[in-house]
Every structure is written in C-alpha cells, then in structure tokens.
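Read through the structures below before going on.
Readers should treat all values here as calculations from the given coordinates under stated rules, not as data from a laboratory. None of these values were measured; they are calculated from a predicted model. Cβ atoms are built from the backbone, for glycine too; each structure is taken alone.
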Structure I
Amino acid sequence: MSLAQAPAGAPAWPAARTVPPLRVLIPSPLGSLGLEFMGRLVTRLVIDPADTEKELFPSLGAVKTTDFIDEALGRLSEYFAGARRNLDLPYDLDRIGLDALSCRIFRETARIPYGLTRTYRNVATSSGRTGAYRLIRSKLMANPLPILVPCHRVVPRRSGPGSYIGGTERKAQLLALERANRAG
C-alpha cells in the first residue's frame, strides 16, 4: 500500500520507508545498546539485544556514521558519565507506528525530570487513564525508545524500582546514576 492509499488514521511511517534504517550496536554501562536511525531521528533503542536481534545491529566500527549519529552517540556517552541530563535527541513517536494511547503515555513519561520519579498511577492519571496503571506498565514495557523516553523514571507506589524493559537491575542502575548527578 503506498502512502497515498493509506486509510485515514493509519500510520504512514511503514509505507513511507524507502531507505533502510541505519543501525549500530554500541557498548554502554547497561550492556550493548542497539540504536536505529532514520535520517535525523532515533527510531529505536534496544538495551542488550538478544543474540538473534544483535545480528540486525552492526558494531560501531562496521558502520559509516553521520554527524548526527556521532552527536547522538556522544550525548549518550555524556549521559552515562553523568555529564548530561537531557539527551535532546529527536524522535517522532507518531512515525514509529505506535497507537495513540502509547504516544500519550510516552509523552507524559518524557516530561518526568531527570533524577525524579513518578508512579505508574501518576502517569495513568496524567495520560487520562486514571486507574489504568497496569496498562501503563505494560505499555512502558514495550517502549521502543528506553532512556530517550525515560520509562525507568516510572516506579510502583510500593518500594523497589519495579519492572523495566531492560530489567530491574538496569532500572535501578539508571535511577542511581540520575540521583547521584541531579543538580540541587
């Protein structure tokens, strides 16, 4: 189906892809990160991809990068070093094939300040889905852009970091990094 034939309301992104995404696998304190780029947008970030998925992401040395990709990798390095609090990397939730509710949840999640947390209930309420905190958790577990859309900052009401797409230990690691480097 071409872009012009897409039904009203259907995501145009999959039909509009004429150039394959550029993918790269980089090391990080969390393990390998698989990054996908379409032009000047980050379209996917995978924390420690499974072996079968790693095959989709060539190592950094095997990829001819662009200035934008070099900048994105530098910003991620600065974030993990505690020197950067806002990655300021462009992404477009609507163009990566997410449903409207997921986009709303991820936009609310992206508003959580560095070093702070919100509960699943807080995000549910601010997303217009009061009481749907389990739904919020399941949507965040499918986040295609963890770290960029900081779902690690969403925690349960009770103690502990809660679930995370990259695993509970990595979530605790990210929260500790941000707490240690929070200004003020």
Structure II
Amino acid sequence: MTDKIDRTDLRILQIISTNARIAFKDIADKCGVSRAAVHQRVLRLMETGVIQGSGYNVDPRRVGYSTCTYVGIRLERGSMYKDVVVELEKIPEIVECHYTTGPYTMFVKLYCRDNEHLMSLLNRRIQEIPGVNSTEALISLDQSINRQVPVRLPEEVFEEMDRYAPRPRRRTTVITDLPDTL
C-alpha cells in the first residue's frame, strides 16, 4: 500500500477536516468518485497515519476541568527525554507533550479541575519525576483559536505563495539630460 497522496485524497481531506461528520456519499458527490472509493481512500489515509484518530472532541470545562495550563519543563539532560515521557504518560491530565528548543526541554499541556489540582500535579507528580530540574506553569485564561492545519490543493498553495511573495523591483531609468523641447 502506497502512502502517496493524490489530488482526490487532498480534496477528501479538505472536506473532512472542515466537517468530520459528513457522509461518504456527500464526499463522493463533491469529489466525483464512488462512495466505495471514498471509503477505501479514507481507510488508507488512516492506515498510513495521514488521518490520526477519530471521535468526538470533549470540552474539558464541561466535564469539570476548568484550568488549562502549559508547563515548561527543564531536564537535567536532554537525553532523559524518553524516560521522562514514560512517566508523564502516567498522568492522564496531560493531553500534549512536546520536545522543544528554547528555554524548556519539554512543553506539556494539561487540564486540571482547579488551581489546587494544578499545584498537586506540579509538586507531587511532575516535579518528582527523576531528571526534572524545574517547571514553569502558564495558565491559559482563554482559547481564541482551535483548528486543524489547512489542507490545500496544489494550485491553492501556489496562489497563496504568489499572493505573499515579494514583488520584483521595477527598474527605473533616470534621464538627466533632457532636451528643452520634445
């Protein structure tokens, strides 16, 4: 099975990334292919890891997690990253973990019920992991943007590149010795 993505795959990804509940029949109509072809392509995109996960997004606040926090973690050595990840995976409130450049070795996103819950996670769980030197917590007050990366067809990419590409400078010639009459 190949992992190449063609124009039809990109179009399917465009459609489902904006409406994950759309019926395969409707996708097939928009793409000009059969429902079976859409089903096969979506399965292949899932198997090759282009489409990751499926399901519903639960609003953490609606289920009791009112505090969203980003935590910068400094490790004794960057080489301890994999071992620390194993321990962080045991903390269900952590929903994202990134190995980063900059002032932190790692950056995690977590949800807590309240500030006391956050303090407990920081002091009794995260900071107790061997190799963790220090943490810095940044509490999110509001989330304004939450979206998927845009899926674009090749011609849309080129149009956008043209739109933002620097314009070539025009050459101008200055004539200094003009006759009095033309």
Structure III
Amino acid sequence: MAISKDKKQALVSELSELFAAAKGTAVAKYQGISVAELQDLRKNAREAGVTIKVVKNRLVRVAMGDDKTYKAADTSALVGQLLYAFSSDDEVMPAKVLNEFSKTHPSLELVAGFSGEGLTQSADDVKALASLPSKNQLVAEVVAQLLSPVHDVTNALSGNLHALLDGVEAKATA
C-alpha cells in the first residue's frame, strides 16, 4: 500500500534525526523472518537501547542525503528488504543485537553498517564490530587494570602483616 507524501516526509525527517543522533547503525536483510520473530528482535533491541526501523531504502537514501555527515556515504549495499538498527549511545550495540539474533535466526543476514562519522562498513566489518565487548565491559576491564597494582600492594602488605602477627603469637605462646 502506497503511503502519502506527508507520511514519507515525516519518515524522512524521523530517519534524519535517527542518523544525526546515531553513533552506530547496522543494516540487515530480514526476508524470511516472521512478524513474531521481528517483534522479538524489536524487544531485544529496545532492552539494549537500540531502535529498529523497517523502511524503504529510497527513503533512507533521501534521509542520508539530507544529513551532511552521511551525504557522501556509499549506499550501494542498500538493496532488498532491509531493517536498520540505530543506537545513539553505543557504537557496537546495533551490530551486536542483530548478530546475536542472526545466530538463532539464520535468515537474518547482516548487510552493511554506518559509523557515527558517516563511514560505510561492510558486512564483515559489522560482524567484527559485533564481536567486540560492549562499552560497559571495556570500562570494567580498564578499571580492573587500573586497580590491579593497588590490590597487589594491599595483598603484599597484608601477607607480611599476617606473617608478623603469626611470629609474635608464636613467641608469646613459647
């Protein structure tokens, strides 16, 4: 069913806002996915802070052309029935959500992606991005590395203190 020109303009402006705010965008073919499965994907994405949109590729090209960041992006991979995953918080999360869903639903196939800087990413780049740890995991690893010397010094000092107390206790009982 054809949509009116006003609705198309509203969709293009919504997509423009999503692209402008997005730190990362992932694109996947969804042919062969049922409506119930798409609803599950949307639910998983919502929980991860990702927005899923299913729109015509032509409207996406228009929205990207309106945004100065994405104006020069290569859109040749945007062919067929595609869904778009946007995240304004995390660069990795759109790719991670789609990749996790594609493990249980092989008919969902990653096609391309776009970085927040407007760079086009291939399907292999998006899969590699999906294999990275999340932002929270990376922050936790950095904090653990920074606290490692403190824990080592604390453990060394407490070990010597325990040995000293054990020696004093042994002398006292003798």
Computed 40 for percent of Cα pairs over 27 Å apart - originating structure among I, II, III: III
At a computed 1.4 (distance in nm of label points 7 Å out along Cα→Cβ at positions 57 and 81), which of I, II, III: III
Label whose coordinates, when relative contact order in percent (Cα under 8 Å, 6 or more apart) is calculated, return 27 (choices I, II, III): III
